[in-house]
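Student: Down below are the structures I want you to see.
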Structure I
């Protein structure tokens, strides 16, 4: 019986990797510090004002004071994700032995409530000046992380009801200042990803199916800083893709009581950013950036059982590459206060309604941010930032197919309304 029962739970397991709604497009979390929140992360690869430059551009460590530099940040994300049904078809009851419809149908269900929620995103960075030219750094942050949960009777529960992803990243880095005009940086990234997915299985009683998996992976990031003039700084950074060979379990609740091992590949995309910092006089600094993410590598995912046989038909995302553009500014009000604001536009990699899943109601978004840096002493400062993210209204027309993709069992049709608020604080200390 176990060989014939292959609901579309395993590919949906991969879908949770794209559930990050409050950061950058797709599943990335942009919220790697608080100093960037206040300017919508505009020009992040050229800023180099605290130890969090380790993540955005490790070459920026050469611009930090001599000695030790520490930054500890936290961002509270409050998001709302609401679905409105627009013609979802009913899911037929499937015979677990034949994998064929019985002729009966499951109740349609409702809109699922607000599947958003609140989450805290921490980040910590440390940099040390080995010499005036050579720097060492270590960063720790959550690069991907989100949780989405609909009500039990959600109309799209057979496509996805609950997702959770937590990916922690450790980032040792070095940087060297070759001249007053050029600094280069390099970092290694070691990440651990833990993920879980739950959805209703289309059998009698709609038992809950659950998938859990984890793995670790290595990557790298590169950066360069060009001090073109005393007022103009150009930053260039690249972060590599990371491939995870996820291993975990698939379980389906009673009366089926199924438990078996699964494996699946997950590759996070690479990114490239070009950023500018332009000072105007003694008080004003303008920031801008363009950041590309190689989402087109995420086209179709093919999960398999532990014995190497394909578990189900590929789950197709058809993602496209996406761009992010940011523009921000800082104003030095006095010795104690630096005021900031920014705006950004972030493209979604989801190409159309048919590719938009329940756990990825992603759409193009616009950031509006403001905040300040408070210089507590010559050695300590506190960053405070707020951002509101406006998501374009989006729709889904997602087909749930049978195992061999020969028939569509259900089509989930509906509209999404999404928004997010970010509240950030960061303490910086040099000694």
Structure II
């Protein structure tokens, strides 16, 4: 092997050692790799190297260099990745201390050294052990943030947006919606425009729980799947420095979580510790975190109690036809429920409830006895519903489908009248089966 190849291999091993060889990086929880190579990778690299695309022009130089180098690695050009980062470092000094750039460069040197050993042929016969070490020291897991950012770039270029299929209806009380997609490590933010429609205003890289899956108990380092709202703002002395400049807790665990015996708490949207510029996709104890500058930008769109948070894995987007059909089926079920309630046919009314139903204090048996007693005492009942929020719950929790619905409920009878906000969780036990009410709550205004 010539001296240049040996130096490349030695530099790779030195960089790996400086980063804790590969052990810590390999121990990091990462998502299943998606293809970012081949013809698709070459197309992405061509876009990143040009200035024709608005998404490229909007990137900071350091971030663009990182994505270029990561893409070059994916198409099998490690030497080019090294050159890209070294050239960018001369223009942007912050890259010298960027941990993601360091991992990509170390991986590029490792792959370059492996190629050099292969080219050395018979001269590398005595380096079998060293080659095995190079092969084993895969640093690819440490590139998870770059891979997620590349996937986000591909989505933007290809226009993979569409309507979020989980947002079936949004009432006048909803000011914004934050969709946290753990599978993509992205947070999509929607806000009402001047015409009353809904527009995506941001697409953010987000860090979630260190352990994959839905949160079940306190301390499991998972981010919960479900539908929540921001309920508090923490800043200043209320907030330890490690959470960044501001934090917004969500209302986990909600009634559906408690019904499924999920516990724990303290799930926030927060920032990074001072001086930390990057974090891998799965790196929190269950919260979801943004870089501090982006957190402050998103804080302007948080309206306590009126900003909903939907958390799931690989959230669905599409043309809206499936979304509309699902929304119509839920509305029809709610209107049938209110009609049967108004008819004072207690059996028909109670048929809308699931066998596992719970209110705040009653199971189905207690609820049925209570409603039979109340409804039979009325000479008339009229129930009208309007101003719906209907959101599909990303985690079905043992059902074929789950939605949460909020609406204004105008109740009138011969001896009582009330205008309130009601929240129901409805479920289907099988696809296209009837909706049944699993939980019923009064919403405090």
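Read-outs throughout are calculated quantities, based only on the coordinates presented, and are distinct from any laboratory measurement. Here the structure is a predicted model, which means the values were calculated and not measured. Cβ atoms are built from the backbone, for glycine too; each structure is taken alone.
Student: Comparing I, II, where is relative contact order in percent (Cα under 8 Å, 6 or more apart) highest? If you can, show how the numbers build up before the last one.
Tutor: Working: I: 21; II: 13.
When relative contact order in percent (Cα under 8 Å, 6 or more apart) is computed for each of I, II, structure I gives the biggest number.
Student: Computing P(r) over Cα pairs in 20 Å bins from 0, in percent gives 22, 46, 23, 8, 1 for which of I, II? Spell out each step's value before the answer.
Tutor: Details: I: 27, 51, 20, 3; II: 22, 46, 23, 8, 1.
This value belongs to structure II.
Student: Suppose helix-only ellipticity at 222 nm (-39500 (n - 2.57) for each DSSP H run of 4 or more, over all residues; to 500) works out to -11500; of I, II, which structure was it derived from?
Tutor: Value -11500 for helix-only ellipticity at 222 nm (-39500 (n - 2.57) for each DSSP H run of 4 or more, over all residues; to 500) corresponds to II out of I, II.
Student: For structures I, II, calculate mean count of other Cβ atoms within 10 Å over residues 52-59 and state which one comes out highest.
Tutor: Values: I: 31.4; II: 12.5.
Across I, II, mean count of other Cβ atoms within 10 Å over residues 52-59 peaks for I.
Student: Using distance in nm of label points 7 Å out along Cα→Cβ at positions 100 and 244 as the calculated read-out, with 3.9 as its value, let me know the right label among I, II.
Tutor: Source structure for this number: I.
Student: Upon calculation of Kirkwood radius over Cα pairs in Å, for residues 276-363 alone from the atomic coordinates, which of the structures I, II produces 16.6?
Tutor: Value 16.6 for Kirkwood radius over Cα pairs in Å, for residues 276-363 alone corresponds to I out of I, II.
Student: Out of I, II, which has the highest value for FRET efficiency 1/(1 + (r/R0)^6) of positions 92 and 180 (r between Cβ atoms, R0 = 35 Å, to 0.05)?
Tutor: On the way: I: 0.00; II: 0.70.
When FRET efficiency 1/(1 + (r/R0)^6) of positions 92 and 180 (r between Cβ atoms, R0 = 35 Å, to 0.05) is computed for each of I, II, structure II gives the biggest number.
Student: Using Rg/Rh (Cα atoms, Kirkwood Rh), for residues 68-195 alone as the calculated read-out, with 1.18 as its value, let me know the right label among I, II.
Tutor: Only structure II yields this read-out.
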